[in-house]
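Structures incoming, each one as structure tokens.
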Structure P
Amino acid sequence: MRIIPNRTGTTHSRPLRILSMLRGRWDEQRMPALQALADIGHEVVYVDEILPRSGYRALIEKIKFDVAVLWGSSLQNFLMTDSEPFLLDEMGLPYVSLWTDNPVKHLFLLKDLDRSLHRGMFIADTRVIEQLQALGYDKLFYLPPWHIDPTIFRPVEPDPDSICSVSFAATVNPYQAERQRWRMFWDHQMNAAADAVIADVRNTRDHVDLLDSLNGAYDPRSLEFSLMSHAMYFEQKAVVRELVIEAMAGRPLSITGIGSASNLPANVTSHAGRAWHDLSPLFAASLINLNCTPWPRSCHHRVFQTTASRALSVTDWRDDAIKLFEPGHEVIYYRSLAELPEIIDRFTAEPAAARKIADAGHKRFLAHHTAAHRMAEFSSILGKLL
């Protein structure tokens with residue numbers, strides 16, 4: 001257990017005693033958000049190890065917490081690994097969840113939570129909020145990626161072994177391997193529906209939102225939908241990344257990730273994956289950093305990481321994203337993969353223009369999009385919810 005120190009000495013007019021509990025693989029990436037809440041003046045206790053149910057219960061009984069702040073991945077894992085009612089519901093402690101992935105994927109698990117205690121869901125996509133509202137959910141708040149720390153993602157010296165014109169930090173796995181991995185014990189209706197989604201991805205050459213695509217054919221709270229949603233996340237990534245490589249049309253592309261794809265075309269150079277906190281040297285070494293977004297409208301966290309590193313981000317057009325980084329001035333957006341060759345050729349020929357946009361994107365990130373900015377906004381909403 002850690003008590004997060006207040007590094008600024010700032011006091012809050014209404015400090016909250018906040019509990020956060022580790023339960024997800026990527027929890028350490030979310031740590032800057034807890035630090036930002038402590039720096040605002042809240043009291044933050046972080047349980048950074050997995051305890052037995054009795055351990056959590058003893059802590060909550062001992063300390064009078066005002067609220068628990070849970071990452072969506074941690075909430076999901078609590079619900080997946082415990083056959084009893086959710087502990088915080090049972091103990092009457094209000095809680096909120098902050099999501100870095102799409103909560104629609106997890107409605108099968110979330111459907112039985114006590115909504116009077118689950119005081120708010122903070123989601124990085126306005127379309128997902130609309131979808132959840134249509135399903136009867138309330139207390140939904142738009143919060144773009146909230147955990148990017150400028151002391152982790154920052155301008156650094158480029159990794160000399162990674163210097164390239166075009167970089168793609170991504171896991172690239174063969175589609176058929178992903179399809180086989182996630183569809184065990186499916187019936188033929190589920191397979192047919194999922195195959196139609198993948199066909200749509202190949203046709204549109206972009207991610208497809210599963211809830212909109214299925215159009216009511218499956219209850220979003222059902223186990224079937226949850227299984228399909230999980231599979232489609234990975235299957236779509238595999239297909240879209242194949243399409244990115246194809247769109248390069250033979251231009252050099254450097255891919256850094258832990259994927260297992262082999263027999264890649266000769267223009268592709270593969271590098272071993274890097275730890276999440278060691279990506280800035282890669283971004284700095286790349287004139288152009290590609291990104292693809294699996295959300296309907298959201299600005300992907302990779303765009304924030306890249307701009308935080310003062311590197312050029314080239315990403316797919318999303319309606320929420322363009323309100324956060326100005327198109328053509330702070331980030332380059334493509335509306336379709338067909339636009340990639342022209343974008344790559346333009347900035348490869350004019351590296352000074354790429355650096356100018358990277359500088360502007362970095363200034364925007366520092367001025368508006370750090371973990372401290374997001375947690376100040378979150379803290380204001382949280383105070384009203386309690």
Structure Q
Amino acid sequence: MKNIFSNKKLEPLYFTVVFFLIFFALGYKMGTPNMLNTLMNTAYSLLTDTVLYIMGISVLSGALGKLLEEFGVVGVLEKILRPLMKPFWNLPGVAALGGVLTFLSDNPAIITLAKDRNFSKYFKKYQLVSITNFGTSFGMGLIVIVFMAGRGYSGPALIGFAGAFIGSVISTRIAQKLILKAKPDFIEDAVLQKGAMDEDVKEEETATEEGLLLRILNSLLDGGKSGVDLGLAIIPGVLTISTFVMMFTFGPGENGYTGAAYEGIGLLPALAEKVGFVFEWLFGFTNTELVAFPMTAMGAVGAALGLVPTFQESGLIDGNAIAVFTAMGMCWSGYLSTDTAMLDSLGYRELTPKTILAHTIGGLCAGIVAHWLFVVVNLF
């Protein structure tokens with residue numbers, strides 16, 4: 001019998017019912033005028049207080065990343081990290097370059113490399129597919145760490161980075177096993193069509209040498225521009241996802257519902273309390289509201305970062321939470337919204353469920369490792 005939920009003709013009905021239930025729940029609890037005012041005020045507050053701050057970090061980190069790339073530091077880092085690739089991730093040494101680039105920018109940077117024949121020729125097919133898990137584990141890593149350090153938690157952020165490192169290993173290795181189990185023939189060498197990156201390489205080879213000052217200025221401006229693009233790209237996720245997550249996370253204000261920003265119905269914490277002991281043991285979360293961060297990071301890590309200032313102002317955050325947030329934010333970095341597109345661009349869309357399952361496990365492990373590392377470090 002055909003699944004009724006796959007019927008395209010009924011999609012408008014399903015959507016209308018879900019849409020009505022969401023807004024009815026919010027409006028019934030808060031009052032419709034207060035709900036609408038909170039919706040707009042929260043989005044505006046996120047835009048001015050969080051998005052512009054993240055954009056500033058993105059511009060600076062983008063400029064720094066481009067400067068490091070221009071003067072060969074990225075290449076040096078790649079050579080230093082290359083010996084780690086095989087024993088940890090079972091990937092060729094050249095994959096280290098992808099890890100560095102995604103750390104300095106975002107997940108899709110790894111796909112740009114993977115579509116280059118000069119890069120992909122070193123991989124087996126199963127390794128090339130798993131490169132999405134590896135690259136995603138470090139997506140926006142620099143921005144996440146700098147953001148957390150800017151909130152006064154540089155130490156926990158570094159512990160979180162260590163957790164993301166372990167999570168990336170677990171995610172990549174599990175993905176490779178699942179891929180080989182589904183596609184045993186993927187043990188053969190990867191062969192891709194000639195991609196756009198080959199043209200970029202030619203342009204770099206034919207580029208004329210520029211003066212030192214001009215190279216510095218161009219790197220800073222071009223890198224800063226990429227930071228602006230990234231900052232603009234996170235606006236929809238922060239304003240839509242974070243706004244609704246907050247309205248389902250926080251409760252009324254001191255004077256009840258007034259339509260102010262960051263008010264809500266407290267549904268997520270109420271649900272999380274049912275299994276609160278699990279989150280406390282695995283991640284050390286003492287406040288159930290904190291589960292909103294990893295849930296949001298699955299779709300967009302930029303949106304998840306938007307939750308941190310409000311959590312901090314509410315006194316919900318400690319060093320352990322920041323370590324776990326950094327680990328899971330880096331390792332997941334919006335994988336639910338990017339993995340499908342990334343694998344589709346490589347021509348392996350059918351393997352998306354495998355990589356998503358592996359990355360879900362890897363991100364959870366990253367958070368667990370970060371929590372217990374934080375506990376151990378604080379014993380000394």
message = To test your reading of the models, identify which of P, Q gives 0.25 for FRET efficiency 1/(1 + (r/R0)^6) of positions 137 and 329 (r between Cβ atoms, R0 = 30 Å, to 0.05) when calculated.
response = P
request  = Match the computed value -21000 of helix-only ellipticity at 222 nm (-39500 (n - 2.57) for each DSSP H run of 4 or more, over all residues; to 500) to one of the structures P, Q, and report its label.
outcome  = Q
task = Work out which structure the value 26 belongs to, where relative contact order in percent (Cα under 8 Å, 6 or more apart) was derived from one of P, Q.
result = Q
message = As an exercise: distance in nm of label points 7 Å out along Cα→Cβ at positions 121 and 289, calculated from one structure in P, Q, equals 3.0. Which structure is it?
response = P
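Where a number appears in this text, it was derived from the coordinates with a stated rule and is not lab data. Treat the numbers as computed from the prediction; the structure is a model and nothing was measured. Cβ atoms are built from the backbone, for glycine too; each structure is taken alone.
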